[in-house]
Structure I
Amino acid sequence: MRIDPTLAMSDRQSINDSIDLSFALQAQTCRGIVPLTALARSWMLDAINDPRLFDWIDQYGSPLNLICVDPMSTNLDELQGVAASFNLDLGVFFARKANKCLAFVERAIEHKIGIDTAGEMELRQALDYGVSAEKLICTAAVKSDSLFTLCLRSGVTIAVDNDDELTAITSQAISLGIAAKVAIRLGRFQHQSKPLPTRFGFDASDFTLLDRIDRRMVDLVGFHFHLDGSDLHERVSAIEQTLVWVDEACRLGFRPQMIDIGGGFPVSYLQNESQWNCFWDELGRALLHQREPITYRNHGLGLLGVNGQVYGTRNTYPYFQPTQRVDWFRRLLATRLEGEVLADAISGRKLELRCEPGRGLLDGCGLTIARVEFCKPSGRDEHLVGLSMNSTQCRTTSDDFLVDPIVIRHPLSQSCEPVSGYFVGAYCTESELISLRKFDFPEGIGRGDLVVFPNTAGYLMHFVESRSHQFPLAKNLIWGDSVELDSIETQGMTERVK
């Protein structure tokens, strides 16, 4: 395979058209002692300057998620534009697990795209909104009998992960007298003579799976895979091997209609690649005790300094990526496989290419805002800044969210001396830090101020959120011509903010 470098044109211009890069407040009020300056959409700047912001926190509590759905439309248009330039039939299915707000479901319906559901409640909500079965897929990692029944009765395609699922689906299909629509999920693809690690899917080398499908009760509509990360070459290897499955299935008389490459469209959160590289260089120096720590108790974020060397693997999302979703997708489709462009290899088989972006569609769609409840010294000229939120409310499964937040001083805040320190959360554990990074507050920080975490809609708001200690979950407020709670909060009752 060969990725054509002539098509590796940056999509930065199209993204910058809708992003204001100033974010001047950030440097004035809060910055990492090794800064990681955020990209910001123009609506975010309007929101953090809105005089009602403190009132919303008083009314709905802290933290508060502020959502704007408009960037989703822009992000979708860009992906569809790339596919159209290759004359490729593209089916975009919004990965609902990335954010629970129903406003995104509504926007997906407006654009007539599909929805990828990862559980029974997500699927029921989509069906209740009138989404047709053809616009839904169920990719749940673990599937119950009741979920299978719902999929069968509603005609929703199921991404089948293993033999136990295939057996259960077939049994239920026979019992109900309804043929199941199935996409076989493949895994353990070979890449550079090694298997790609994944917990998902059937072994892609075992073609006997096709013989185990009951053709009377199982309609094989296509093939699906899920890969961790955004490595372009790994994704090409997976597609290439999936196309072999398509050819073998056709030879055996099946009629697959699509291949689904999952999500993983890369997103950049930061303005500056040099800041990103500098952060990791300085973290390495700190781990080797060549400078003061830049993280709490010199946390390595997956790295470890031993005998003058830094070992390990970064356990964070790559918050700066030089190749972003549009350029990445263009390069993917332009890759040559044995003399044929990948897009042509797909369309030549009369297949629809499906994808399930979550982060890629929600880039620029949200802010998380929390109130400061205290600022106290913790020794060694450091302070702890207590926020009314917990560490699951701006976090995925990685070690940290590596983007500098913005501090908005309360209108009645007293002037404060500059301080440095860490954001800590509401759970009663020593490890309860909102961010492991150390920050400078040039204008000080105090009770009643607000801290804004930018670009959190994709996975960071809801993916691991918890209400331990019986704390309420964050409310979700939709930004637009009017400002209202998302329907997930009000169960269909719209509450206007005056």
Structure II
Amino acid sequence: MMFRHPATPDTIAAVDLGSNSFHMIVAKVVEGHFQVIDKLREMVRLGAGLTPEKQLSQDAEERALDCLRLFGQRLQSLPEDSVRAVGTNTLRQVRDSRRFLHAAEAALGHPIEIISGREEARLIYLGVSHSVETDDEQRLVVDIGGGSTELIIGSSFNPRLMESVHMGCVSMSRSYFPEGCISERAMKKAELAGALQMRPVEYALRTMGWQLALGCSGTIRAIQDAIVSEGWCEARDGITQSALRQLRAKLVETGHVDRIQLAGVSSQRAPVFAGGVAVLSAVFDALNIDKMVVSEMALREGVLYDMLGRIHHEDVRQSSVDALCRRYEVDLLQAQRVEATVRTLFAQVAEHWGLAEGEYPNILGWAAQLHELGLTVSHAQFHKHGAYLIANSDMAGFSREEQGVLAALIRAHRRKFPLDIFHNLPEEISRCAMQLCLILRLAVLLHRARSPSPDMDVTLVADKERLVVRFPDDWLKSNPLVKMELKQEKKYLKAAGFKLKYG
């Protein structure tokens, strides 16, 4: 089920479905912080199973589902609100990912969100920033995944610039070391490809600047283990540029992934290690990095900290909504009026529609706050403009599905009720989204005059596809325009299979 609302659990868990590895971390919540009590990691190499047609191979799916069943056994005692699972680069690319996600969610026993590259970067920074002392110095955080590399500059716990580039240890290894051969020519071609990927983002990153470079992820930790074991630098130094160059030369000299014998580079990691070294070399060269400190924390810890924030009512999603409202100059008073009414109407039908548990009121409230977003583009078809902006904006904290539902609510909040918009949503949330939209449509209609208050007590009764709206005696007679609009709304809803009665 979607739109989970965290209560106050004593145990929480995060699952990271990366392109190279799947990770699970379980933690106990103690006085607003967490203590890790269990960790699991499996080298699934999901990205290696992505075909040119953007489908997952059967072997890759089976590896992934086997791993998720293992994780699911550990998580089966935890309620849904206590677990958050996120999918990254490979799952962002898969066509018809919903089919795989159904099987994956069944194996894990919990919902799985696919997050954007920017959201992945935000969560990575959130995790890594908790591993260093809190101060005002700017930090560069680099995370090399299987299919993408995230680069973030921020200070304290606040990311200021987030970028995601399409290169990772799996994708780079598949493209430039496909048979496991590591030659000077192949390494140069891989580094050049990495330089081209860095080119659009390197100026902004270098211009903003940083005092400390931090690396995370299994690839970067393995690189550190290898160079320390070879004596090229001390562990306290992290990864130096000269040590990285020596590691690169060593790999070329080795000649093949089967012959890699370095501490920290397991037989499972060896096939994608050269690609990871090429990616990090490209990042070092593009950004003139001399030294990078390695953090033990990464995306999964960031997910846990984000969950703690939601539990303690510090939800970054509201900050994202507020930022969009400011950016597109939304009429906040009108948004507040509509939001107050949707929450009142929702409370009257939530139990009957089975929406009493979950984050449905939050999703509906955010839709009310953003429903006029498109007016800054054009008054004509502003609901369509608003839906486009929501669907294509980077909204920190929101999963792709959550943004898709918000976009659907805003697209359908006025005029004809576009059933196809909701049918394109995942089957398990399509019906709920339509019900939320019915409430939003009524609230917007009642505030069409943009008056300070509707000056009425409205009662809403729901019965499957039937809605009954009751007003105080003679109120509709005194407000003929509202009555006329309700008559038109009745026609719109009838065409969509719903019945509206009012009086």
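No lab work stands behind these numbers, since they all come straight from the coordinates. Small disclaimer: the values here were computed from a predicted structure and weren't measured. Cβ atoms are built from the backbone, for glycine too; each structure is taken alone.
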Relative contact order in percent (Cα under 8 Å, 6 or more apart) was computed and gave 13; which structure, I, II, did it come from? II
If Cα extents along the principal axes in Å computes to 88, 47, 45, which of I, II did it come from? II
With mean count of other Cβ atoms within 10 Å over residues 180-187 derived from the coordinates and found to be 16.2, which of I, II does the value describe? II
Mean count of other Cβ atoms within 10 Å over residues 300-307 was computed and gave 14.4; which structure, I, II, did it come from? I
Among the shown structures I, II, from which was the value 3.4 of distance in nm of label points 7 Å out along Cα→Cβ at positions 44 and 364 calculated? II
From the coordinates of one of I, II, helix-only ellipticity at 222 nm (-39500 (n - 2.57) for each DSSP H run of 4 or more, over all residues; to 500) came out at -8500; that one is structure I
Can you rank I, II by mean count of other Cβ atoms within 10 Å over residues 188-195 and just name the one with the largest value? II
